[in-house]
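Trainee: There are structures below to look over.
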Structure P
Amino acid sequence: MSGEIVNRVANSGLINIDLSDYAPKQNIAVLEVKDFLFQGIILKEKEFRTSLKEFDFSIYQGKTVAIHCSADAIVPMWAFMLVTSYLKGIANEIHFGKKEDVFQQIFTANIDAIDNTEFQNKKVIVKGCGQIPLSASLYMAITKKLQNTVSSLMFGEACSAVPVLKNK
């Protein structure tokens, strides 16, 4: 025994992926459709159009916007289309849903945009815990993205990785 400390993890060729690296960097602003409804629950077309016309949409300048209606109201599809049209040229991105849902949509899109050629025939570990809470759907997205590319996919840390799949 030589007494030399060898970092077997560093020499193993393992690639670590921290999913939080793919988290949306932009803040997501919410546009609440309920605020444009009569008494917060009824869409009256004329009043709805007037309230949109009078609203200062510049507060959404350069932002990612989640359009959502938290009221238990019947909101026709054209209303969401109309709100979207007012954000044209103002917002960077426009999505439908709650802030948390839009965050997940963008996060998943970021994972889908990964160039998986850099992981071709590599051993990959997807980090199990990080700075932000991650949903199961994100771990599923990275698995779907890499499963036909990597030689093996694991979950956790190098010292205690759980094998997920091995390709021949």
Structure Q
Amino acid sequence: MNTDAYIALGSNLGDRELNLLRAVAELGKTPGCRVTGLSRFYETSPVDMPPGTPSFYNAVARVATCLQPDVLLKELLRIEKDLFGRVPAAEPQSRRMDLDLLLYGALELQSPDLTIPHPRMLQRRFVLAPLADIAPDLQPPGSTVTIAGHLALLATNEQVQLLE
């Protein structure tokens, strides 16, 4: 049985657009995953990063998956490490690829390794704008407001611009 999962993609090093496309392709090649939706790409200001940090390109993908959330997370971490050379760090850092599991069906989960829904997704325009492209009417678990509604209510100074 497949579950719809939503995955945020972000890149601020190298060919950012190509990095997003490569990550989506790798998601599609992952056994037990099928990409069923992809947002437009956005250029966004870095959040909680040092001044002078390059801007990000961000998107959100919807995947139909039969993988359990912890297994899906391991696959996301594998893609970050194996394809993009990401090394875990205690502080936020520039990176060729960041993959975050935002939502997994209607599941609410809190474990030492994984929290679903993603704990900061409703506070980040760079997540909500692309997510609203592919799931504007989706209500995150525990919320009575749609993704589009959360985006409309969000008050941040983030710069989020649709790529042409």
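Read-outs throughout are calculated quantities, based only on the coordinates presented, and are distinct from any laboratory measurement. Small disclaimer: the values here were computed from a predicted structure and weren't measured. Cβ atoms are built from the backbone, for glycine too; each structure is taken alone.
Trainee: I have 2.2 for distance in nm of label points 7 Å out along Cα→Cβ at positions 17 and 129, calculated from one of the structures P, Q. Which structure is it? Display every interim value, and only then the final one.
Mentor: On the way: P: 2.2; Q: 1.6.
Source structure for this number: P.
Trainee: Of the structures labelled P, Q, which one yields 3.3 when distance in nm of label points 7 Å out along Cα→Cβ at positions 73 and 113 is computed from its coordinates?
Mentor: P
Trainee: Work out which structure the value 44, 38, 33 belongs to, where Cα extents along the principal axes in Å was derived from one of P, Q. Show your work: numbers first, answer last.
Mentor: Values: P: 83, 28, 26; Q: 44, 38, 33.
Derived from the structure labelled Q.
Trainee: Once relative contact order in percent (Cα under 8 Å, 6 or more apart) is calculated for every structure in P, Q, which label goes with the largest value?
Mentor: Top value of relative contact order in percent (Cα under 8 Å, 6 or more apart) goes to structure Q.
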